[in-house]
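What follows is a set of structures to go through.
What follows is calculated from the coordinates using simple rules that are stated; it is not laboratory data. Note that the structure is a prediction, hence the values are computed from the model and not measured. Cβ atoms are built from the backbone, for glycine too; each structure is taken alone.
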Structure P
Amino acid sequence: MSRILMADDHPMIRTAIEVLLRGSQHDLVGVAGTTEEAAAKIEQLAPDILLLDLVMPAENGIDLARRLRRDKKELRIVILTAAIDDAALMEARALGVSGLVLKSSDPAFIIECLDKVAQGGNWIDPELAGRIEDLTENFVETRRPALAPRERQLVRFVRQGLRNRQIAESLGVTEGTVKVYLHNIFEKLGVRSRTELAVRADEFLAESYSGR
């Protein structure tokens, strides 16, 4: 019997999953409505699998997955989401997420995914598996240098519309350092402006996680 912690801020979804898991080989040991609550319950409950929504208050699901991997947590992660953009999809893959399920898919997919992940395997929703394959093929011919983790972070900040001062405060560096980073990113990606970087951010981020 695998121990499941679910992180989703929608009570209706949490109730539906609880009902779905009854009688299965999976025990829902806790629920969380925010990523901070989920992080605390991971420490308290030691679940085997984190069933994680992407759209959460304050910090999103990918942020939490990134943090868990940075902290060397061996917890298996299954993302259950209504939608996922290309950048988040490829980053989830790079972070070693064990499962990816769309909320619009057959509910039986959730049990199928959890069964496979509990056995140490990986399971990806067929629709998402096709997208990953297409993205990987599309980027295989790309010859741009790979972005470093800090550079990817800056691209995400630019996509969010943050200015240099705000980025500098978030990173604990000077505005001058941010300008140097952005100049290097422009050179690597062949973009001419901050606006172009923001508009094409998802493309660049997805590409950087494509495993090329």
Structure Q
Amino acid sequence: MRTKKQVVTEFRTAGILEAARKVFASKGFNDATMDDIADAAGVAKGTVYLYYSSKRDVYFAALKFGIRQMYSMLVDKLETASTTEDKFRTLIAAKLAYFDANRDFFKIFYSELGRFPSHPGGIDSEFKALYLEQAQLVECILKEGARKKVLRSVRPEQAAFAISDIIRGVVTHRVLGWSKTKINQDVDFIFDLIWKGIAR
């Protein structure tokens, strides 16, 4: 059971990170300040420093917060999908929509904070855990599809990573503005590419 202090800390940090995401998205990493983040969160600057030692620290915490938020949203949406086919399409569409809605924030990671690593786990162990969680969602869909004999028998763990990386590649293109296609076209493209490789 969480203590009162833990609950207060989670509430405060969530507010700070939501505010930080908006500030970074509108001002960019270089022009955003800790004062801006504190003002947007409605707290004193000292409160922000109580939890985060630097602007970079706040940004990466906000990035992890956003990815956790997306994971929670994916789980909720997958519960509304019935068939294996629906689950794959729902997962792809929800993920692309989330990154599109937060494009300016995630663009900072690619354009201002260095090249995206070949694997999300290349940053730290927490990012690796977040990446693995998402891959496990895909793995569960693959195993369920195999049990229902809708999908071919494939190595679920390796296939889950491959599928996750295909989606991430398209997300990268969209975030950086390299893709000019509509979101539903990219969803169809990813789904067809994956489904034709794994369906019976």
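So the values come out like this:
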quantity	calculated
Among P, Q, structure where distance in nm of label points 7 Å out along Cα→Cβ at positions 92 and 172 as derived comes to 3.1	P
Of the structures P, Q, the one that 0.65 was derived from, the read-out being FRET efficiency 1/(1 + (r/R0)^6) of positions 52 and 100 (r between Cβ atoms, R0 = 30 Å, to 0.05)	Q
Given -25500 for helix-only ellipticity at 222 nm (-39500 (n - 2.57) for each DSSP H run of 4 or more, over all residues; to 500), calculated: source structure among P, Q	Q
